[in-house]
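Got some structures for you, see below.
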Structure 1
Amino acid sequence: MPPSGPPAPVSAVPRRWRLLCAAVAAVVAAVLAYVGVTLPDNATGVARFTVADQVAIVGLGLVFGAGILALGRPRVDADAAGIRVRNLLGQQELPWSAVQAVRFDRRFRWATLLLTNDDEFAVLAIQGADGDRAVDAVEGLRALLAAARAQRPQQPPPPPLLYDE
């Protein structure tokens, strides 16, 4: 067999989640725009709506739509140098030496990184709902992790314990 080159970089986003966020954002923005435009400007009764109220409701629809779209921002990019994970509220860049394993269990909806300090870090960009795309992304991450481990020098064995059992 010919020697294979280094694993290809991996980039993944939650496709179905992004489509769902876009659809819900469009519906919310459209409904609030419709409500804002059709509000009576001269209502009889307790409440009186002005043009400023109509503009405010349309503006709220756009703000709510943008907020819903922001839920679709998770992304993961990985190469031989390390992995960059962008979740809902933040971004984390980790070298492969900090990653112990890439987990994608059936009981979880998304992949997780098991770190060398025994923490787990969620990778929301790789979701089970994406099916084969998610599996391909996890396999790519695992190949990159294995290649990074192969390039690391071997660690010496830990010293013996001072006591047995």
Structure 2
Amino acid sequence: MSYLLYAVAAIIGLISIVLVIGTVLPVKHVASKTINLKASNAQVWRLMTDYKNAANWRTDLVKATAETNDENIEIIYEYENEKSFMAFETLEEIGQQKLVRRIYGKNLPFGGTWTFELQKTDVGTRLTITENGEVYNILFRFVAKSIMGHDATILNYIKDIEQAVAKDL
């Protein structure tokens, strides 16, 4: 019986430590990565903004849709499976140069913006992705910082777009 009590105490202690760490971590974070792609700005821009075909090259999506809401704002829904999605609105769009998207929704455990900046280079395009994120839930904050890493989604996106460019999608 005493081993069971020790195990329960250890689990409670571990959860408490995780929650305390999550509490002291900052709500806001910035993560940024840059990649040089052997593709024109136009090709990279087309991949990034052709939302309905994003699942053809993004490994984290099964589909994406776009709808205009009651406030006349286009909302992009990115589905990681048939039921779970992330919604985004576009805050700024400068053709083939800059795209700023914000997570759209209320009462979410996290939020923030993604900024995509494209620069022409001698051999293609330099793409910089910057996430200005906020994680409100202390457990999510611990997981995002300590387990996943704030740049995990950016790294996956970069890997996918690099492969899409190589396949000339």
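Read-outs: derived from the displayed coordinates by stated rules, not from any lab. What you see is a predicted model, and the numbers here were worked out from it, not measured in a lab.
Match the computed value -13500 of helix-only ellipticity at 222 nm (-39500 (n - 2.57) for each DSSP H run of 4 or more, over all residues; to 500) to one of the structures 1, 2, and report its label. Source structure: 1.
A value of 43 for percent of Cα pairs over 30 Å apart, calculated from one of 1, 2, originates in structure 1. Among candidates 1, 2, the computation of relative contact order in percent (Cα under 8 Å, 6 or more apart) that gave 28 used structure 2.
A value of 1.07 was derived for Cα Rg over 2.2 N^0.38 Å, for residues 86-149 alone; which structure in 1, 2 was it taken from? Structure of origin is 1.
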